[in-house]
Structure P
Amino acid sequence: MSKYRFESIFNSWRHLKYVLKKPITIPFNHIFTKKNAGYLHDNSIIKTKDKLISHPRVAADNMRGFHTNDWEECIGCGTCEDICPTEAITMVERMDVKEQAGAHQARPVIDYGRCCFCALCVDTCTTSSLKMSKEYVYADSDPDEFVIMPEALWLGEQVEDGWVKDETSDLLDLKRVEMEHADIDDRKQSFVEIVRGYSKEYAKQEAARCVECNVCTSSCPVQMHIPQYIKAIWEDDIEGGLRQIYETNPLPGVCGRVCTHNCETSCAIAVRGEAIAIRWLKRYIIDSAPTDMYNAIINEPVSEVIDASVAIVGAGPAGLGAAYYLKVMGYKVDVYEEMPLAGGVMRYGIPAYRLPDEAIDKDIDFIKSIGVNIHTNTRVGKDITYDQLETDYDAIFLGTGFFKPRGLNIKGSDHEDVIGAMEFLPKVRDFERGKLSLSDIDVKESIVVIGGGDVAFDVARSATRLQMLKYGKSDVKLTSLENEDALPASMDEYIEGGEEGIEFHCGNGPQEIMQKNGQVTGLRLWECLCIFDTEGKFNPEFDQDCEKIIEGKQVYIAIGQSPDYEYIPNQLKEKITFERGKIKADEFGQVEGVEKLFVGGDILRGPDLISGVADGHRSAQGIDAFLYENAKKEKVSKNIKEMRLYAKENTPEFTPKQKGIK
């Protein structure tokens, strides 16, 4: 018997019973009652016409009708455009959208002539701002009227949601692939790096979470090509990733460990989940790249080499950043550093458990390999004068940083057991390198640290390790004006510090360093009511009735550092404008009134490693423009002299007769 089912040809005749029945017809204007639809055709206004939006109707819960989009939630990341299989979505710039970090000013426009209503755009939306309504009826004779911006379609009218993604349909992986960390008990007793780093498998898994929206780039001070190098990891192209990184950041091994990672704060995935581990993925590329791979990434010749030289004072992030870019541009670059090792605060301020020497060396060795000369143990103003630099070089960049500890003007602060952060941390680094022994660093059994920033945590956590090595136990207390939920330190520092046993006394202000028989015994604190006054100036107020004393035999002050300008001649200081300890300069770091002098880093905008690198880049651009203009002027002047000499040598002498003189 055939597998097909056969039915009588007369079965269809049963429909004839409807022939004489009156059809049910609903007038079109009964279905469409709203006259407020709109469409978008330009970049500034929404045009409205007598288009008609359907009156709300009952539809299935997961109805896939026209889209809705919440402008307040949408960040313009464009993942909807990227995933659309019919290319029905286009991101359009909107100048009436407020510009803000971590977002683009674009919004999606949908061509409903192309849209297949598959809802992939909804399921991949990073913020869940894009949804599909239950409204699906719309009519017009002009096909262009179906290219619509969802916001313009509804113009504020509330419509019932249809398709909304849930945990099952959500296409984004919102959970980060965690980085392996050293065990808490083990890490407290050594300065071995805490964060172990991604394996190849884990790095690719984390890279796969990136939607390549490029929102993060705008929040990065050096505008790194973040989506590009993350994509290179996914494609297992380490050399390609290395090239992308070095186009914008010459200290990636350092930044892959201790960067403030503003980019992760702005990550589109972080709106609903955990941000992509951008910093750790950068570190993965640098740690994975063999030394010989570096030789291939800087080969492009400079278009026009200018015969000029630049002196850089300070081999910190800003100085090294400027040196790298200036050398790539073709200039002769000499860096002068007073310490035995280049790196500045990276080398002498950040502990090895966060930033080992090997990572710093790898970055600096590459900068040296392209021809940058770094002169260590050379203090400007002592081993070489500033005037000598001015004579020998065509431009000078200052990136000397903040290394002088800032004191605390309270009773007892002049005691020898009251120690500044930048007196202590360089000794810790020298201990880690084997240049000092444990007995060379006077660390007491109980310690109080004043400050709430990353430096304060560096001091507290380093002291914890030294105590463990010396006494087998730790007793470190940390106090700050800020409450625990408002600490300026990174969350990683706060969490890991707490895990390592640091005791917090936040939200209090130090009033007196207590002493007995000439020895420090503790710190008197009053509760801090506010830190800034109504005008935003630093002016803390305290409640002296809420007083407590915390015990400690040593007090470390980590409330900030100040600059050292002793190397700058007095006659030059008179030309420089100082604002709250920093040097005033233009956007390219050029100091007003001293045209060949440029500055960057701490002395320009305050301490921040990645911002220092950005300053170095901008100043390199400013120096290049300055030297290029000078070279053009010199060339024009030289050409004029040569033309005059040529004319003089090749023009015949005129006799009076030839000149018509009788």
Structure Q
Amino acid sequence: MATFRKWGLTVLGILLGMTVQVHAEHIIGGEIYYDYLGSNQYQITLTLYRDCHGTGAAFDPLGNVTIYDGANNLINVLYINYPGSTFVPVVLDSPCLNLPPNLCIETTSYIGTVTLPPNATGYHISYQRCCRQSSVMNLFNPGSTGLTCTTRIPPAPDQVNSSPRFNQLPPVALCLDEPLVFDHSATDPDGDQLVYALATPYTGGSSAVPYPNMSTPPPYTPVTWAPGYNGDFQINSSPPLAIDQASGVLTVHPTSVGNYVIALSVKEYRNGVLLSETIRDFLFSVVACNAVVNAGIATQTGGCDGNLTVNFTNASSGGQTWYWDFGDPTTDEDVSSGQNPTWTYPGFGTYTVTLIANPGAVCADTTQAIFSLGEAPVPYFDVPGPACGSLATTLTALGQAGPDASYSWDLGPQATPSSATGPVVEVVFSENGPHTVTLTVEEYGCPASFAGTVITHPLPTVLIVGDPPSPQPMGADILFTDLSPGSPTAPDPSFWSLDGLVVQTGGGTWEWEHAQPGMHAVSLSFTTAEGCTASYVLHYWIIPEDVEIPNVFSPNGDGRNDRFHIENAQYLDNELSIYNRWGQVVFHATNYRNQWDGTGLPDGTYYYVFRVADGPSHAGHVTLVR
């Protein structure tokens, strides 16, 4: 174990990046996690896996672990000495299955320590290397695709944290058409909540520089999946590869021989806050294992008619004798040695059925299947009446369904959200109706659906303009014109209003004669045939006849009278000059907008000249008092 500062080995890092140009097609995966040791110290563990029979180089003499803060500032690079490696046993559960002789996996863990004080952005810990096996089937150009192992130390106040780590390595080899159920759970030293998921691994390094002396900062680039593969379908499997988000139990039933890159994620949460994520990047080799016996149970048919009696069909191959366990928790008598037995269950529910082909024999094989019994629900919901504009509403599932039913809603592409779960949903429908809503209720594998249509109408669009535009002097005549889309055939009725009072019904224009001073609200409203109403308000300013100039102001920062405010100046083309008692100009502005606050000048009396274009000039004095 060793820790190095980044600057101390800059030359060595450059030499490593320049000299190790081997196209190292040997990497098959890795992961990185950390432990908090106290006093702001963290122990970093980088675990890598390689193909013993790959054509690339062995494990590198140094593990280059790079640390950035949350703002992507480089903090440190740990050059950790290679500690040696061990071989990962390649075993199968059944003695009746035979593995090819050329499977060999080697692993090592680079371990170093670093001191990282708390900060407001946390830290990113990363390692990058290229390249993977060219025989990988589910990646595009895998021989030039590297990997990035990364994790995160959360910012203060959650920096006292150790990240989760997986408890054990899944089998390296998977047997073709053999199901695997594996406990891929992790341990968190702090007891935080763990959530598991499939993930897309990151690429890193390159064919030109397979062994970079330091990692690039985040964000990191996901690998490019080969056609037909993605983060949710990483391997040819039926049913697809899956991991239980709560327990970490991994299930897979491979259907094609080959090598597949697999990525699994475990996230830790504390009090609902995501602290870190560990991604295991690994390789599954699917091989033909020459299984002699295959236990199989035919897929359930029916089960939603309320019938509690099930006729099981044995779909095994190579078996001669049988042992069935029907998974009935109410009795120990739920077993049979028949080839195609029958069992009556005590009630609706989900049951796990187990079949062993050739029980007790060397080549026995076991399989399980889930059988669900119930009655199809009868769902519906009350459809809300027509609405104008966006409709916010609560939809409640009604009808017949049991306590264990699950609910899913397809609310349509113009709804927010567009889908939801649960018996009650809050949804906003856009004004561009109608909207088809489908409710699907499922219990014990029995689904039923109900569809309804929510009607929403768009609000009319209203727009008016004034000619001449605001502001205008007192006594002016202004013509307001309806520019709404669709005019002059806009929906009726329509109303013109001035300051809240209706002044005209209908018409494409309204003329306001002899306008009086002040800020006024001129509005036009429409009501459509569907009863939808919308308005447009135009604020229009009529300028008083003259300006009002104060003789004192107090720029003391109390928010009152802090500036030399000339009433109505903002509506006039003007020029303002301020003089001290010696006749020197201390402030000058063209088109003054009440911004002078006396900054830098002492208290006292000042003289002003305020000139208005095409209007009178004003002169006088003003006292500045703080």
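Read-outs: derived from the displayed coordinates by stated rules, not from any lab. Here the structure is a predicted model, which means the values were calculated and not measured. Cβ atoms are built from the backbone, for glycine too; each structure is taken alone.
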* Structure fact -> The value -8500 for helix-only ellipticity at 222 nm (-39500 (n - 2.57) for each DSSP H run of 4 or more, over all residues; to 500), derived from one of P, Q, belongs to structure P
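One of P, Q was used to calculate volume of the Cα convex hull per residue in Å³, giving 276; which?
Q
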* Can you spot which of P, Q the value 2.2 was calculated from, given it is distance in nm of label points 7 Å out along Cα→Cβ at positions 308 and 332? => Q
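Matching task: 0.35 is the computed value of FRET efficiency 1/(1 + (r/R0)^6) of positions 180 and 548 (r between Cβ atoms, R0 = 35 Å, to 0.05). Pick the structure from P, Q.
Numbers: P: 0.35; Q: 0.00.
Corresponding structure: P.
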* Can you say which of P, Q returns 15.5 when mean count of other Cβ atoms within 10 Å over residues 244-251 is computed? -> Q
